[in-house]
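No value in this document is a laboratory result; all are computed from the given coordinates. Everything numeric in this text was worked out from a predicted model, so none of it was measured. Cβ atoms are built from the backbone, for glycine too; each structure is taken alone.
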Structure 1
Amino acid sequence: MGLFDAVLGTESQTQAALNSAEAFAVIILTATASDGYLSIEQANSITSVLSRMKLFQSYPHEMINRLFDIILGILQGDGFNALFNAAKDSLSQDLREAAFAVATDLVLAEGVGAEEEKNFLNDLYQALGVSSEIAIQIVQVILIKNRG
């Protein structure tokens, strides 16, 4: 059962397993909003990045936007920890490094940001089981990418 089924069904929204795309979107959305704020520009950037991924090729922009609305609603109702844990548990091993890389890219898009963002990324790589060596490489590459 996916997130959409959980929202439309009667069981607790975060008890249901998320599919890979939903879990990935939750990780990216929560990372980008880890400073407590999600601007329209950030939401548009997330939509743009996700829509270029194979994982989301069957998701039109409207469906991604609806997914964001659902995720934000669950965040308000069940809170961050329950939703993040459901996403982490549902995210396949082979997508964890990619999720960390995309999250890092979006969080650091405007440079090294708020302390909350840095702390979140530090917690995120550990929570996803990404090795510190890979996490450091990802952060280094993203910082180089964002110099220009």
Structure 2
Amino acid sequence: MSDTPQNPLPGSFRWPVRVYWEDTDAGGVVYHASYLRFMERARSEWLRGQGIDQSSFKETTGLAFLVREMQIDFLRAALLDDELSVTVEVKERRAASILFGQTISRADGTQLIRAQVRVACVDVRRMRPVQIPAEMIPGLPPLK
């Protein structure tokens, strides 16, 4: 399993994950909070793939992306040692937020998780939403 992201379709991003003991409960079933970490990592790698280093972005602008809301459908369970694929797709862009569609699937294509995650661009010092800098992510869809 490669740690290299795969982007089979324009506008989509895919990040590989393997399930380790630390991700599971005592029965070897992935603990629900682990899916949140998997999706967060995929969104972070999506940003990195856009040329955005989150630490540098925060340091130079005082801005960061924070999860505003999340809806998750837990369809099936992942198990210890499963090879998973986490996808990221931009569904909507607003002035200060981005709505992502995300899925987590097994290597055989079985979909386990379907989620929508809205992240807000926030001035970290004031903890207030601010407009996403236009030059930041050129591939984003137009504002809605």
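Before moving on, here are some points about what is shown:
- Looking at relative contact order in percent (Cα under 8 Å, 6 or more apart) over structures 1, 2, structure 1 comes out largest.
- Label whose coordinates, when mean count of other Cβ atoms within 10 Å over residues 26-33 is calculated, return 12.9 (choices 1, 2): 2
- Which entry (1, 2) yields the derived value 46, 28, 28 for Cα extents along the principal axes in Å: 1
- At a computed 18.1 (mean count of other Cβ atoms within 10 Å over residues 34-41), which of 1, 2: 2
- For -5500 (helix-only ellipticity at 222 nm (-39500 (n - 2.57) for each DSSP H run of 4 or more, over all residues; to 500), calculated) the corresponding structure among 1, 2: 2
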